[in-house]
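Student: Have a look at these structures, which come just after this line.
We did not get these values from a lab; they are worked out from the coordinates using the rules stated. All values reported here derive from a predicted model rather than from experimental measurement. Cβ atoms are built from the backbone, for glycine too; each structure is taken alone.
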Structure 1
Amino acid sequence: MLTNIAEAAKLASFDLLQASTIQKNAALTAIKNHILDNKETILSSNELDMNAGRTNGLNESLLDRLLLTSERLDAICADIDTVINLDDPVGAEFDGKQLENGLFLKKRTVPLGVIGVIYEARPNVTIDIASLTLKTGNACILRGGKETLNSNITLIKIIKQALVSVGFNENCVQLIEDPDRALILELLKMDKYIDMIIPRGGQKLQQVCTENSTIPVITGGIGICHLFVDSDVDQSKALAVIENAKIQRPSVCNALDTLLVHKEVAHTFIPKLVASLGKKDVFLKGCPESITIDKRIAPIEIDGYDTEWLSLTLGIKVVDSVQDAILHIRAHSTAHSDGILTKNIKNADLFVMAVNSAAVYVNASTRFSDGSQFGLGAEVAVSTQKLHARGPMGLGALTTYKWIGQGDNLIRS
C-alpha cells in the first residue's frame, strides 16, 4: 500500500513540474473555497477526534492542538490567501555569468520533489503543508497522528476534490490513513520516491526519524524557549511581553518555557511577575534563589529546565549576568526561539551574537516564531538545525536549484 502511495506521489511531482504559478494559485483558491464550503463536515469530523481524545485522556495542550473551530478554519484559509499572494520561488534564475570558455551558466530554483511529513495532533498542519507544497510544485505524503485521523481523512478528501476540480492530479497530496506506527519506519526507507522527511512532533519522533531514515530529515518543532530579563529593563513592558509569550497559546512550540532574571532586578521584578501571572493561572517553578524572593514559587525538578512545558507552567531562574543567561540557554535551549528584554544596546547585541538559536529576539515575544507571523503565509515546520533551512520553513525552504549551462554548440577543449 505504501509503495503505491509513494509511486503515485512521484508521478504527481512530475506533473507539478509543469504547473504554472497561475495554475498552482488556482488550485490553492479551490482548496480554500472547498474548505469554506465544507466547514460543517470538517468540524463534525474534528468533533469525533475531540471526543475520542477526551475519552483517551489527552491533556489540555494536546486537545487544544487538535481542536478546529470555524474561526480557526477562517484563519487557516487566510493563510492560504497569503501563500497565494506570495511570489512563486520556482523558476527564479540567479547567479548568471558568462565563463571564459563561452558557456553561459546560471541557477534555476526547482521543487524538491516529494516531501514526507510526519506530525501529531494538529489537523491545521494538513492544510498548511498542502498549500506550501503545492505552491512550490512539490507532492506530499502526510502521516498525521491517530488522534486526528477523522479530521485528516475529511480534509484530504476535500483537498483532493478541489485539486480535481481544477485539473490537478489528486495524488499531489496524499494521506497515510493506517495509524500503524510500523508504516513510519517503512516510509523512512523510501528514498527511491521521497526527497525529504519532516517530522513535526516530540523528541521521540525526531529521534526515530534521524536514526532510521535513509532520506534527508529536517528536524525541529521542539521548543524550550527562553526570555532573559536584563538588569536595565522596562519592567512593566517586560511583564507584558512575558505574559504574551507564556499565555497567548501555551500549548505550542514557540511558547515561553523558562524565564531568566538578572539578580540586580530579581527582588523587585519577581514579585510583580508572580502577581501578574498568578492572575492567569500560571504555575511557577523556580530555583532556590527565586523561591527565597517569593514563596509562591514551587521548587523546579532536576530536569525542569530541559522541559518543554506545553502548558501554563513556567520555569524561573535568577542569573548573575547576561553571560550567565547565555550559558544557561546554551545548556538547555533546543535552538528554537530565545530572547532578551533590555534597554541596554550593548547587552542586546551580545545576546544576539552569542545565542545561536533559529530565532533570537530583542524586546519581543517568542510567539512570533511562526510562518504566518514571519509573512511566509504558513509553515511546513520550524527547523532548529543548521543545514538547508532554519526557523519557520516557508516556500523558499521547499525548493532547491539546478545548474543550467547554455552554449552555441559548445564543446570542451
Structure 2
Amino acid sequence: MMIANLLRRAARVCPLNRSLLVLAGSAFLAVTPPVMADADSAFSLNGFGTFGLARTTTDNVEFVRDISQPRGISKEWSPLIDSVLGLQAAWRVSPQFEAVVQATSRYRYDKTFTPDISWAFIKYNPTPNLSLRAGRLGTEFFMMADSRWVGYSFLTVRPPGDYFWYLPFYSIHGADAAITVPLGESVLRAKAFYGHSNGKIPLADEQWDISGSPMVGGYLEYQYGPWQVRGSYANIHFKRDLPIAQVLKKQFGLTLNPLDAAFLATHDTRTHYYSLGLVYDRGPWQAQLMLNHIEQGSSALQSSDGGYALVGYRVGEVTPYLGYSWVLSKSRGNAPSAVAAYVMQDSRSDQQTTFAGMRWDVVRNVAVKAQWDGIRGDASSLFPYRQDNRAGWDGEMDVFSLTLDFVF
C-alpha cells in the first residue's frame, strides 16, 4: 500500500522523477522477500519489474517503446520508456476456480506512472484441457504480446519495436476460451476471445479514446519438442475518431475541412491483425521468427508489414544475441489536400533495425541486459516517434539500452 501511494504521488511530478520513483519502488520489492503462501496455499503474490536506462544519438525524434507512450527519449540517458513495476495476486478458490488481479505502473498515455489494473479476471477450468476466463484480460494479438512488459521473460531489452509498435492494446473487458489437445509427443492449443478495448492512445497533447471498441480474435498453436509455431488473427472496430482536428487547431491554428475529416475518419473503421510466429528453445540455443500484416480501415493510418528474426546462444550465465527487424507501411489512398497528406505522413514507417546485446542471469530471477539498436530507414519514416523534427530527421539513429529485470 505504501508503494502504491508513492506511485500515485509520482503522477504530479515530472516524468524523470516519476521514473526514478518507480525504480526506487522496484528496488525495494526486489530485495524484500515476497509475501506469498506456501505451495499448497490458495493465495499467492508475485511480481516483476525493470530498471531501464536508454538513450539515442539524435534529438530530431524521440524514441518510444510503443505508441502508448506520449513522449520518448533522445540523447540524454533516461529511465522513462522501459521502467516498470508489476504485482500479481492469485486466489485459487477451488481446483476449478481461480481469481487473478495484476497491477502495473509504467509510463502511460497521460505522462504519468499512475498504477493501472491490467488484469482482473475469474478463471474456470471445467476440464483439464479447457480454460474459460472472464473480466479484464491481457491481449494476445501477436505471439508473446501478453507478456510485453515482463522484461525478464524476453531475451532482449524490449520486444522489437518494428514488430510490436502497432499494438498499444494491453487489455480488454471480455472473455476467452482456450483448449489444449495432446497429440502424441506434440500439443495443439487454440484460443478465441471477444471483448471491448480499454485505454487511450496519445496523439500530441491529446488522447485517442479507444475504450468500448469491440475486439475479437484468436490463435492456433502447435508445439513439438523445442519448436512452437502460432498463427493469430484479431481485429478491432474503432468507435471514435482520432483527435486530429483538435491537434491541428492547437498546434497550427488550422481547421480540418469536412472533406479531410471524412477522409481521415477512424470512427466505425476496422483494423485487422495477422501474425505468424515460430520459436525454438533447446539447450543453449534460442531463436525466434515473427511476421505480421496489419490492415488499417482508416486512411489516417497506414497498413504495414513487419517482422523480426532473433538468435541467441547461452554460455554459462551469459547469452549474447543478434537480431534483425523491419517494417514497411503503405497508405490506403491519395490525400485530398496538403493538410491530409501531412497527417498521413505521421503513420509512415519504412525502416530496418539491426540489434545486438547480451543477457547476464546474475542470480536466480534477476537478469542484466545491454543492447544496441541500429535503426536505418527512410527520412519519411516517422512512426511511432514523438516530437519529430521533419526537416532534420534523416531516418537513422542508434539506441543504447541497459536494464535490470527481475521477477519474484
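Student: To test your reading of the models, identify which of 1, 2 gives -3500 for helix-only ellipticity at 222 nm (-39500 (n - 2.57) for each DSSP H run of 4 or more, over all residues; to 500) when calculated. Please report the intermediate quantities before stating the final value.
Tutor: Working: 1: -13000; 2: -3500.
Source structure: 2.
Student: Starting from the value 19.6, 66: which structure in 1, 2 was Rg and Dmax of the Cα atoms in Å, for residues 137-360 alone calculated from? Mind showing how you got there, number by number?
Tutor: Numbers: 1: 21.6, 67; 2: 19.6, 66.
Corresponding structure: 2.
Student: Thinking only about FRET efficiency 1/(1 + (r/R0)^6) of positions 49 and 225 (r between Cβ atoms, R0 = 30 Å, to 0.05), which of 1, 2 has the largest value?
Tutor: On the way: 1: 0.65; 2: 0.40.
Answer by largest value of FRET efficiency 1/(1 + (r/R0)^6) of positions 49 and 225 (r between Cβ atoms, R0 = 30 Å, to 0.05): 1.
Student: When distance in nm of label points 7 Å out along Cα→Cβ at positions 169 and 217 is calculated, the result is 2.8; to which of the structures 1, 2 does this value belong? Kindly include the intermediate steps, with their values, before the conclusion.
Tutor: On the way: 1: 2.8; 2: 0.5.
Corresponding structure: 1.
Student: Moving on. Can you spot which of 1, 2 the value 3.0 was calculated from, given it is distance in nm of label points 7 Å out along Cα→Cβ at positions 129 and 289?
Tutor: On the way: 1: 4.4; 2: 3.0.
It must be structure 2, since only it matches.
Student: Quick one: semi-axes √(5λ) of the Cα gyration tensor in Å came out at 33, 25, 23 when computed from one of 1, 2, so which one is it? Mind dumping the intermediate values first?
Tutor: Details: 1: 40, 28, 19; 2: 33, 25, 23.
Derived from the structure labelled 2.
Student: So if we calculate relative contact order in percent (Cα under 8 Å, 6 or more apart) for every structure here (1, 2), which label has the highest result? All intermediate terms of the calculation are to be shown ahead of the outcome.
Tutor: Values: 1: 19; 2: 15.
Greatest value across 1, 2: structure 1.
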